[in-house]
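What follows draws every value from the coordinates through simple rules; no lab data is involved. The structure displayed is predicted, hence computed values, not measured ones. Cβ atoms are built from the backbone, for glycine too; each structure is taken alone.
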Structure P
Amino acid sequence: MVPVKRKPIFRVETMARILIRSLAVLAILAGCARSGPLPDENKTVHYYQFSLPRDREAFDRLRTWFHEEHPEVNLQIHTLPTSSDDQHQFYLTHLGSRSLSRIDVFALDVIWLAEFARAGFLMPLDDLFPEREWEEFFPAPVQAATYDRHRYAAPLFVDAGVLYSRKDLLLKHGFAHPPKTWEELVKASRVILEREEDPSLNGFVWQGKQYEGLVCNLIEFLPSRNPFLTVAESPRLEVDRVRRALGFMRDLVVRFGVSPPSVFSMSEEESRQVFQNGRAVFMRNWPYAWRLAQQEGSPVKDRVWLSPLPAFAGDASGGKGALGGFLLGIHPESPAREEARAWVRFLASPRAQRVLWQDLGLTPARRTVFPDLPSRGIPLDVLRQVMESAVPRPASPLYIPISQSVQAYGSGALAGVYPIDRAIRHIESDMGRIMRVMH
């Protein structure tokens, strides 16, 4: 077993605010834990996870199956609030203080892995599966689960950005397939907008609001698959690549006129509503929007193509979606390590992955289960292609504060508050301060 070293975490909020939010979460948890008999605590696994509609029924079924295989284990499932920020702050407080809440296994966002691993909140799981079984997962979530050459988590489910296209409008105006390059998307948008003569129609909607989704969009607009942040002892911003991506994102509005100015305040739901109401030709979003677009009463039902995001012309690596999703980690001080490992292996198993897909719509992290998955109405061949080419966000313990700086100044540059080069200088200045605090 690789020794776990604790290192400090950069806290974006003050400890007072963290404690206040954590106490609020504890009040909710008091009524959310799924109880059972009181067995040997060394055979009890306390599992914490996000909240989803209908998740109780799915996880009760999974727990029943798990107990059939491991009758000696008492599994306690605790559900956290839906807010990712609240979950993150709860973990920061409680993983570092075992006197507050016992956490054995927990579901963590892919962007928290490096931060938590550096802080000593995760035990290495390199030997959780044989190497050939690790290869059954998509590459991106395994990469996201890796820090400092060790795997600290197992993939639970995956997500990645995709392109939605109005099939009816493209075919009507002579475009036989979704665009494969950003240049083709701009051209098709301008042609269709000009010919439709509909002032309520937009060419392309995406997420430019000041939040983590903006960083995902930025990654997807980068030339080639290289990251915007080089992760080393001292993370470095890839200035030229960031400048080009921000420049193109702003050009979509002010130069090409294919995206409305309102994209600078759009998150996923705002852009989805515009597209689903028939007021956009193209949309960047996550796969969840497909089922909503195809539901009864949707103005775009049966009129949409789903495809991978475009690349820039000449980029042989092709388009890529920013990786989303959750991982499964184990606290290194758990008194039930082997039982915790058994639960993680079970949740990452093909059987459990199929249930998460069928009941909750969570895309399996195991690519090997795709051939026999029920489609649930979504093109599985496209979904698998997107997940195969997904790219994780930079694996740095400093990612979250750096991302917050990129969100703030990137948003300001897109809105024209200040020039792109000035925004980049502000980000680099923030990065210097963040690294000084950490070291």
Structure Q
Amino acid sequence: MAITDLTIISRSMTGRLFSTVTTVITVGVAVGLMFLLLGMRDAGMRAFTRGSGNMHLVVSRDSGPLAAVLNNVFHAGTPQGAMTWAQFDSLMNRPRAGIPPVIAMVEWAIPLQHGDSYQGFPVVATSRGFFEKFQPVAGRPLEMASGEWFDSPLEPALSMQAPLQLRREDAVLQCVIGAEAWEATRLEVGNRIFMVHGTSEHAGHIHEEDAITVVGVLKPTGTAHDRAIFIDLGTSWLLHARDFHERIVGDHEAATRQAAAEGRDPPAPAPSLDEYIASGYQPQITGVYIRAAARPGSNTPAVLPQLFMTLRTDPVVGAVASPTDQIQALFRIVGNVNQVLLGMAAVVMVSSGIAIMLALYNSMEQRRRQIAVLRVLGASRGRIFRLILAESTLLGAIGAALGLALAGFGGVIVAG
């Protein structure tokens, strides 16, 4: 009975089992490491490009466009400035010579306010439009894992459909938490939290007077928004208004004592909280997500360049940025890191090839008798060369399959 090439190769591999297994493992580890390095490179780019979703522009008072994107889209830090609601209203509705108002060029505009935190996780005050219109990953709306969205009595005003009128009774002490924040805190629907003014490194006043009730937990999105805790923007304004009013009352009491000690008339009475909210407090936002208006079925709004220039030249705006453009610019800045990862992957690939060559070379002494027997049986030199080449190819293929499995398993571990 004729012996096939596959039989000869399999017997050759099993006859040197230790060498075969060692070579396969070496190639598998090398290939797995290579794919893991390339996967890390691609995952880094995807992680940064996912968070901006279906917005076109982000507007803030930050010093530059990259800072605006990092602070407002990826919640990397507290924005460097804020604009009042009156300034934002003017920005959106003010008529300009020869061009339509900004509000006529946008499909939606979602205001945000940063500055508070809970256990190091950023608290983002926003409107219901964030959940109903914004998609952190384009084509995938935000979904609840449990619970519901928070109430927003001021939603008509926050969506620019009605004048803003703050009232104490409009405060809604509710929040929705992102998936990563939930993983770390294990807060459930019905639990209560106390926000801290500032970040964990520079924490300030704790809002001990107002416990915020968790009403919902978001499903994971794979973006920086998973780390955030969301509350109603109007509620955040009212909580901060009370903090500012307490300072005013404290300063008034100190001034009254000073006047009495010096025999002067006391200062005018301090305004009540309701009076301060109605006339003295200036609600602020730190950023705005904007999606430009487009014709149905079009993903590239024709009005986007004009909208960008209009916002960029407005004195209220510190920075206007396209998140996609800024992330691409960021990766150009850190492009050397990508080259290092690609270089490491190339070195790993070359090392796997060398491993196969060394394994074949080290086994040549054992192969001499095998080759001599094959020659006696009539095998040509060409056939023997093809057998050795096929064996090395099979070793590489098995090692590559093992490497893919290891890379997939490693990716799951890292993602988890």
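Taking Rg/Rh (Cα atoms, Kirkwood Rh) for each of P, Q, which is largest? Mind dumping the intermediate values first?
Details: P: 0.97; Q: 1.22.
Top value of Rg/Rh (Cα atoms, Kirkwood Rh) goes to structure Q.
Can you spot which of P, Q the value -16000 was calculated from, given it is helix-only ellipticity at 222 nm (-39500 (n - 2.57) for each DSSP H run of 4 or more, over all residues; to 500)? Write down the numbers at each step before the final one.
Working: P: -12500; Q: -16000.
For helix-only ellipticity at 222 nm (-39500 (n - 2.57) for each DSSP H run of 4 or more, over all residues; to 500), the value -16000 is produced by structure Q.
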Subject >> Source structure (of P, Q) for relative contact order in percent (Cα under 8 Å, 6 or more apart), computed value 24 >> reply: P
Subject >> distance in nm of label points 7 Å out along Cα→Cβ at positions 111 and 399 derived as 6.3 - corresponding label from P, Q >> reply: Q
